[in-house]
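Q: Structures incoming, each one as C-alpha cells.
We did not get these values from a lab; they are worked out from the coordinates using the rules stated. Treat the numbers as computed from the prediction; the structure is a model and nothing was measured. Cβ atoms are built from the backbone, for glycine too; each structure is taken alone.
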Structure P
Amino acid sequence: MSSNETLRGLRRRIQREEIERVLGHDSTLRIHLEPPTGGWVKGIRTALGMTAKQLGKRVGVSQNAISEAERAEVEGRIALKTLRKIADGLDSELVYALVPRAPLDLIVQNHANQAAQRMVGEVSQGMALEGQSTDDSARAAQVDALRERLIAEGSNRIWD
C-alpha cells in the first residue's frame, strides 16, 4: 500500500489483480468462447447426437421447452438457471464470466484520467472567468495528480 492509497483503494486494486490473474487477460479467450451457430445448447446437443425430446426427458421438460430454450439462448434472453439445468442434461458445465475488453487497471486509468480532466476543466473554466487562468502544463500536472489520487482512493467518482 503506497502512502496515498486508502484501504478502499487497496481493496479495489487487489480485486483487479485477482481478476486479472484468473483471466490471464488472454485476448484469444473471447475468440474461443464464441458460440457455435445456433448456440451452445443446440450445438452440443446435436454434436452428441441427442434429440431435443431426449434432452427434455433428461432435464424434466418438454421437447418444446428445449426448442424454446435454444431460441432464447441465441436471442440472449435465456436465464442462467435454465442454462445450468440444460448444461447438466448435456453432461456439461456452465461457465459464466464477464471478460473485460482491456486489463482492469487500464480501464480504471482511462476513466480516472477522463474524470480528472473533466474536474480540472471545470475548475479551470471558473478560474478563467475570474481572470486566474493557468497554463496547459499546470493543468496537465493537476490532471495527473488528481487521476492518481482518484485511483489511490478507489474513488467511484471516476464513473460519473
Structure Q
Amino acid sequence: MADKMDLTAQIVMEVVPMVMRTLALEMRGVGHLAVPAHSRLLVILAEGPHNLSQLAEKQAVSLPTMCNSISTLVERGWVTRSRALHDRRTVQVELTPAGRAALEVMRNAVEERMARKLSCLSPAECEQVLAGLELLRGCFMHIPSDEQVPG
C-alpha cells in the first residue's frame, strides 16, 4: 500500500505543477491580471474583507510583498484599503464591485479555456478526473495551521 501512496504522491507532484502552469498561462491570456497571485487575492477577498497580515499569511508571502500586490489592485480599482474600525492600526482590504466583475470575467474566460483543453477526455474519463479531484480536495481542504508553513 505504501508503494501505491508513494506513486500517487509522485504523480500529484508531477501533474499539479503542470496544471498550475497551464492555469497561469490561461489567466495571462485573458489579459486582466498581470500575475496569477492577483487572481488568488481576488478569490480570497470575494469571501469578505481581510487585513494585510491575513492576506500575506494565506498567500505565504511577506507583508511588504502583500502591500505591493494590494497597491497594484488598488490602482486598478479592484480593491480598497481602509483602516479597520476596531483597530485603526490595521489596514482592511476589500473587493470593489469592479474587482468582483474582473474576477468573474477572469473565472469565466479561464474556465472556458480549460474546458477546451479537457475536451480530449471522454465523458467517462471526465467522471474519473472529477472523482479524483474530489478526493484530493478532501485531502487538502483543511490543512492544520502548523502544516501551512514549513518550519
Structure R
Amino acid sequence: MTTADSERAQLAAEIKREREELGETMAALANKADVKGRLSDGAAKAKEKVAEGASKAKETVAQTAAKAKEAVAETAEKAAEKTSDVAHRAAEKTTDVAHRAAEKTADVSKDVAAEVAGTAESLAELAGKGVERVRRNPLPAIAAALAAIVAILAIRRKRR
C-alpha cells in the first residue's frame, strides 16, 4: 500500500470515529432536549423508590405490630398469673383469719359463759343465805317491806 492509501484509510477511520462520536453527542443532546422524557424517567424511578420504601415500611410496621402483639399477650398472661396468685393468697389469708376469729370467739364465749355461770351460782348462794336469815329472823324483812309500801304510797299521793 502506498502512503496515499494509508492516509485515506486513516482519514476514513477518523471520519468513521468522528461520525460515531457525533452520533453519540447528538443522542445525548436529543436526550437532554427531551425534558418530558427525562421527567417521565425520573418520575418512574422516583415512583419505584417510593413503592420500594413503602413496601419496606409496611413490612417493618407489620413486624413491629407482631412483636407488640406478642409482648402484650405475654404481659397480659403474666398479669393474669400474678392476679390469680394474689387472689389465692388473699383467699388463704381470709380463711385463716376467719378460722382464728371463730376460735377466739368460741374461747371468749366459753369464758363469758363460765363467768355468767359463776355469777348465777353466787347469786343463788346469796339468795339462799338471805332466805335463811329471813326464816331465822323475819322482823327486819317485814319492816323493810312495810317501809317500801309506805314510800310507794307517799310517792303516789304526791303525784295526784
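Q: Have a look at P, Q, R and say which one yields 9, 25, 19, 17, 15, 10, 4, 1 for P(r) over Cα pairs in 10 Å bins from 0, in percent, as calculated.
A: Source structure for this number: P.
Q: Here's another thing I want to ask about it. Computing distance in nm of label points 7 Å out along Cα→Cβ at positions 41 and 137 for each of P, Q, R, which one ends up highest? Provide the component values of the computation, followed by the final result.
A: Working: P: 6.4; Q: 2.7; R: 14.4.
Largest calculated value belongs to R.
Q: One of P, Q, R was used to compute FRET efficiency 1/(1 + (r/R0)^6) of positions 49 and 81 (r between Cβ atoms, R0 = 25 Å, to 0.05), and the result was 0.45. Which label is that?
A: Values: P: 0.45; Q: 1.00; R: 0.00.
Working through the options, I get structure P.
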